[in-house]
Structure P
Amino acid sequence: MAASRTLRPDSPLAARVAAVLDTAGVGPGSRLCVALSGGVDSVVLLHLLAGLRPAAGFTLSAAHVHHGLSLRAGQWLAHCEALCRALHVPFTPLHVEVARDHPDGLEAAARHARHAALASIDCDWRVFGHHRDDQAETVLFRLLRGAGTRGAAAMAAVEPGRLRPLLDTARAEIVAYARANGLRWVEDESNADPRHRRNFLRHDILPRLERVFPAAGATLARAAANFREADALLADLAALDGEACGGERLRRDALCALPEPRARNLIRARLHALGLDAPPRARLVEVVRQLREGAEPLYVSLGEAACCVHRGEAWVERALGEPPVPVRWTGQDRLPWGAGELRLREATGEGVSLRWLREADEVVFAPRRVGLRLRTAPGRPRHGFKNLCQQAGVPPWLRDHLPVLYADGAPLWIAGIGVAAEAACASGEPGLEAEWLRR
C-alpha cells in the first residue's frame, strides 16, 4: 500500500477537492469525517483529504459502517482501519443492525441504517465519495420514479453538514488516481447484483446509453445542476407567494386565488420546510381541489403531514397520528406526549397550584374524558370540552390530542385553553406551568 505517499500539489483531482472545501468554508479548526466504505471512491477521497490536511488546517477522521450483510464485512472493516492507521487518521467503526423487513427492501434499509449511524459522529462535515457517475445514476433513478425538480436535482457537492468533493469527477478518473498512487480498495459484491434497481441502471442501462450518447453520464449530471437551479427559483416563488397569502398561516382565499401550479408549489415548499417529502402530484391536485371547494374545517392527509383549513386560514403541519396515551406526573420536567412532549416548570403565582397536585393521590396527563367541563375564570359557568375548544379556536382534528391535566379525576388544565379557575395559582403561591410542544 502506498497510501502514505505525499500528494502532488499540482494534482488536478486535489485541486478540484480543494475548491469544494473552499466553497464550503472549510479551514483551520473544521472537523471532517469521511464515510469510509473501503471502496475506491472513499479510499481516494480519504487519501486526497489527508494530503490537503496540513495546508488547510482541518482535522480529519473516518468512520466505517459495518452492516454485517456480507461474509467479507469483517475484512472490509480491517482494511479501512489499516488505511486510516497508515494515513494517521482517527478511525471509528460503527456496527449496525439492518432491518430485513424494510418496505423499500434491503438496499434501502442498509442505506437508512448507514445514514443514522454516520449522523452520530460529532463533526462539522460528513464527507462522502459520491462521483459524477453516481450523480447520473441518481438523476435517472429519480426521474423514473416521477421526481420533480427537487428530486431530479439529486446530490449537491455542498449541503448543510455534508460534502461530496468528487461529485464532478468521473469514476474512471478516480480509479486511475488510485492505481497511479498504489492504493488498494475493496469491492462490495452486492454492487454487481442486478436484483437491485440501482445496479440495473449502473451496469445495464447507463452503459447502453453511453454507447449511443457517449456523454450521457456527464449530461445527466449537468441536468442535475439545471434541476437544482430551477428548484431554487421555485422556492423563491413559493416564498413570495407565501408572504402575499399571509405568511405562516395562509389566507385560504388568497391561496385559492393562485394558479393551481403555484398553489401546489407553495404546499410543496411548506412540506419541505418541515423536512418532509412532497406526496405524488395527484395527491396535491386533490388537496388544491378540496381547498377550492370551500368546506371548513378541512384536514386532508398528505402522508406524514396534513393540509389544514380552519376559520379562513390554511396551513401545513405534521400528521398527528394516534391519540396519545395517559402519562403520570410525579415531578418530571418533561413527559412524552404523542409525537411531541410536555414541558413542565415550577413558577410562583402562575399555572396550576401545586397544593392541588401535592394533595392528589394521582396526577395524570390524559386525553379529554367523557363529560369534561371546566370553568376558566371565577364567576363564569363551567363549559363542556367542545364549547371550550370552539371559544379557543382549537380545530376539531386536534381536540382528541390535547393533553388534559387531571388530579384525582378532576380536570385542572387543558393545553391551548387554560387552567381551571379553582386550581389557578394565587399571587406568591407555588405553581406548575405546563406547555405542549408539538413536533
Structure Q
Amino acid sequence: MKIIRNLVITTGVLLAGLVGLAALAGYPPAYLAAAPGVGTGIGAKLLCSARYVSGFDEAQAFDDLVQYSPILANLTIDYDDAARVVTTSLFGLSETTASYTPALGCSIDYEEYNVRIESVARESASSSNHWPAGDQIYPPQAAIQNLLEQQRIQDNDIGLNTRALLVVHRGNIVAEVYDQGANEDTPLLGWSMAKSLTSIMLGNLIYRNQLNLSANPVFSDWADDERAQIKLTDLLTMTDGLAFSEEYEPGDNVTAMLFTEPSASAYMLQMPLAKQPGRYFSYSSGTANLLSQVYFDNAGGTPQSSYSDFMTNIHEPMAFQNSIFEVDASGVFMGSSYFYASARDWARLGQLMLDDGVINGRRLISSDWIEASTSPNGSENERAYGYQWWLNSGDSRLRWPDLPEDAFAAQGNRQQWIMIVPSRDVVIVRLGWTAGRYPANERFAEILRQL
C-alpha cells in the first residue's frame, strides 16, 4: 500500500510540474491533458509500422519519430519482435500498444475492438512482368539517372532526408535512386498521399455503379440536422464546412483522431457544421477518413468485404508489389494517412491518373472522374484542389510556377510527392522524411528540363 501511495504521490508531483511548465510555455491545460495519450499513441503506431511494415531498424524508426517532438525522446519503448508488437509509455502517465497484422500493417490496440484481427488478409502476389504490370524495368536513362543521383546527394547533404526519387516518362521508369535504408521494395509512408488513393477508390465504386455521387445525406447520422446539406463532392474537395482542426498539437482534433481514437470515422461523424458547405476550402484529414467510411459502407459494410473489394478492384489490377493500406481498430482504411508503398507502387497511382483511369489494360475509373478530380473546386478561398489532389492552376497564381499549368499532385507530410504532368507524360515520385520545405518546384522543374 505504501508503494502504491508513493507512486501516486510521485505521479501527482510530476503531473503538477508538467502543468507548471506547460503554463509557463503558454500551453493550455487541454494540451497537457492530451499529450501523454497522443505521445504514446504516435510512438506505438509509427514505430510499429516503421519496424514491421517498412523494415527499418529500431534506431532509424526512433530517429524519425523524435523529429515530430522532443518530448517523444522520453518514451519508454518495448519491441516484441516475435509477436510484432510495440508498447510505449510516457512518464507512467499513459501506455499504448500497437500490433502488426500480416497484409494489414499496424494499428493501435483497443480492448473493445478486435475486428481488424478477424479480417482475412491477402498477401501481395509478386510479378516478373514489366512495370507497371510487374517490377521489371528497362535500364535507366543515363542523363536522368545522373541527375537524380545529384539531387539525392544535394538533398541529404543539407538534411532533407530523401529516401526515394523515381521518374516515369512515357509509361516507363527511366530512373530511380534510393537512400537511408530504402530500396525499390521498401514500403514507405505516404501520409496524406493516401487521400488521393482514397479518391481513386471512390471513383472505382462509382465506375462500378456501387456508389451514387449525388446520394444525400451522405451519412444517415446527418439526416436530421444541418449536415444533411453536405454533398459527397463537398467532402471530396474539402469544402464540407465541418468544424475540424488540423493543427497537429495535443488536444487538437487531428491528433486525437489519429492517435487516441479506435474509429477515425466515428470520431468525425460527431463533428458539427461550422461553415456553409461548398463555399470554404479547409484542409481536413478528418474529411478524408469520412470518405474511407463511404468506401467501407458501399463496399459491403464489413472489414472483410471492404478489404476484399479493395484487393480485387484496386490492389490487384494496379499490380501493387510492395504496399499495405492500414486500417484503424474498427477495420476501416485510414484514408487520411496510412498507405505504405514502394516508390514504384506510388508511381502506379500517378500512371493511372496519367493514362485516363486505365492501367495494365483495365479501366478502374472513368474519364469523367479524372476530369472532375483534376478540376478546381468552387470555394471562395482556395480553388486549386480537386478530388483529394492538389492542382497547379485554379487560383490567381500557379502553385508551382516553374511547372506546366496542367500539373497536379498527391502530397504528404514530411514532403512526400507524386507529381503528375500530363503535358509532358511524366510522373515523379519523391519520398523521404523532411522537416519543413522541400524544393519540389525547383527539383521537379530541373527533371523536366533534363527530359
Structure R
Amino acid sequence: MDYKQLAAVILEKVGGKENVDKVLHCATRLRFTLKDVDKADTDALKKTKGVLSVINAGGQYQVVIGPDVPQVYQEVVALGNFEIAKPVDAPADEPKKKQSKLSGVLEYIASMFQPIIPAITGAGLLKALMALGTVTGLLDSASQTYIILNAIADSAFYFLPILLGSSAAKTFKCNQYVAMALGGVLVYPGFVDLINAAKDAGTSVSLFGLPVTLASYSSSVVPILLGVWFMSVIEHAVQKISPKAVKFFTVPLASLLAAGVVTILALGPIGTWIGNLIAAFFSWLNANAGWAVPTLVGALNPLLVMTGTHYGLIPIGINNLATAGFDTVVGPGMLTSNVAQGAAGLAVGLRTRNKDTKQLAMSAGLTGVLGITEPVLYGVNLKFIYPLISAMIGGGVGGLYLGITGVGRYASGSPGLLVLPAYIGGDSMANLVNACIGTVIAMVVSFVVCYVLYGVWKKQGKLEEGE
C-alpha cells in the first residue's frame, strides 16, 4: 500500500487541508473534525482502495483504514502540516456542524481518551503478563526484576492524571504542558505524603485556611478532567485581559495557580465523588443483574463500533479499574463481541467460493479474534449482513456466560485473545478459566450460526453473484 498516495487522496476527498480543523487516529480509523462536512466526498472515499468505510458520527468524520492507519495518519499529518498548525476559529459565515448534545459529549470523551489508549493498553498487557509469570512461577514477585517491571507497568495508571491532562488540554484548547503540570500536582509525592500522613494521624489539611479533602488522585480520571476544563476557562479569560508585554508569564501563572487551588479544594473532591458514584452504580448493577451488561455489550457492540459510540464506554472501564481494581462492565462484553466477529469472518472465509472474499475474510477474521474488528466488520460482516447477525448472537451468548459467572478484567487492553491474561486475578484461576470458556462459547456460537446462515442466504438467493 502506498501510504502517501492514499493520504493525499483522503485529504483531497475530505475537502482539503483547509477544511480540517483537527485529525487524530485510533487503532483503525482516521478521525477528522471537519469545518464543513458537506465539502467531503463520502461516496468517492468509500470507493477508494485502502478505505474500508466512512462514518460521520459523534461529531467526527471517521475514515476506516484498518491496522495500517498509523502509517496513513503520519502521511496525512505531513501533507497537511497539522502538527504545527495552530487552532483557528471558524469564520462567522462558515456552516456549523449539526450534531446532537449526545454526539458532542461523545466527541469530547473520544478526543480525550483516544490518545492515551496505547499507553494504558501496553501497561495493562504488561501487568497481565507479569501476573501470568507469577502464577506459573517464572517470575518472583519479591525479586528486583519484578519491582522494576511493576514500575513500568504501573506508571501509566499511577500517572493517569498527567496523561489525561495532556489529552484534555487539546480538547479544551489550552496549554498542554500547564495541564500536565496540573495533573502532576495531584500525584506530587509531597502532596500525597501530606494527605496520607493526615489520614494516618486522623488530622486535617488546610489550604489558605480552607479544608482540603483527604482524597487520593493517583489513577483517577474525573478530577483532572474537571481541573483542566476550569484551567481552560481561566487561561482564555486571562489571555483576553492580560497585556501582551507580560502575557507570557501571567497566563500560565494564573492558570496553574487558580486551577491548582480550585482543583484541590473543590473539583478534585467532586470528581472523586463522581468516579466513586459511577463505580458504585455498576457495582450495584453487577450485584443485582450481573448478566445484563456483558450480554448487551456483547450483542450490541458492533452497532456501537459502527457509530463510533463505543468510545463512550472506555471511561467507564478505566474508572472501574482505577476505583475497584477490576472491570466487569466494559471489558468482558467487548471481549466476546470482538472474538465473535472474528469467528464469523472465519466462517465466511471457509464457506465462500469467491477468492477475494475468502482472502479478506480469513485475514480480517484472524485480526478480529485478536481484538481489532473494524476490518472484518466493514469488509465482511456488515457487507453480507448474515455474519453480523451471527456475531451479535455469539457475542451476546458469550457475554451472558461471563455475566452469570461474574468474570472481570484486572488490566486494560484491546479486547481479544491476546488480552486473556488480563483476566488473571482474584483468589483462584476461576476468573481466567471462565473468561476462556466464555470466549470459546462466543466464537463457537458465532461460527456455527454464520456457517448455517450462509446456507440459508444461499438457498434464498441473497448472496451476491460472485459468492
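Thinking only about Cα Rg over 2.2 N^0.38 Å, which of P, Q, R has the largest value?
Numbers: P: 1.26; Q: 0.98; R: 1.05.
Top value of Cα Rg over 2.2 N^0.38 Å, among P, Q, R, belongs to structure P.
For the set P, Q, R, ranking by FRET efficiency 1/(1 + (r/R0)^6) of positions 204 and 324 (r between Cβ atoms, R0 = 30 Å, to 0.05) places Q highest. Source structure of the calculated read-out (FRET efficiency 1/(1 + (r/R0)^6) of positions 164 and 260 (r between Cβ atoms, R0 = 35 Å, to 0.05), 0.50) within P, Q, R: P.
FYI, it's all coordinate maths here, none of it is from the lab. Values in this document were obtained by computation on a predicted structure and should not be read as measured data. Cβ atoms are built from the backbone, for glycine too; each structure is taken alone.
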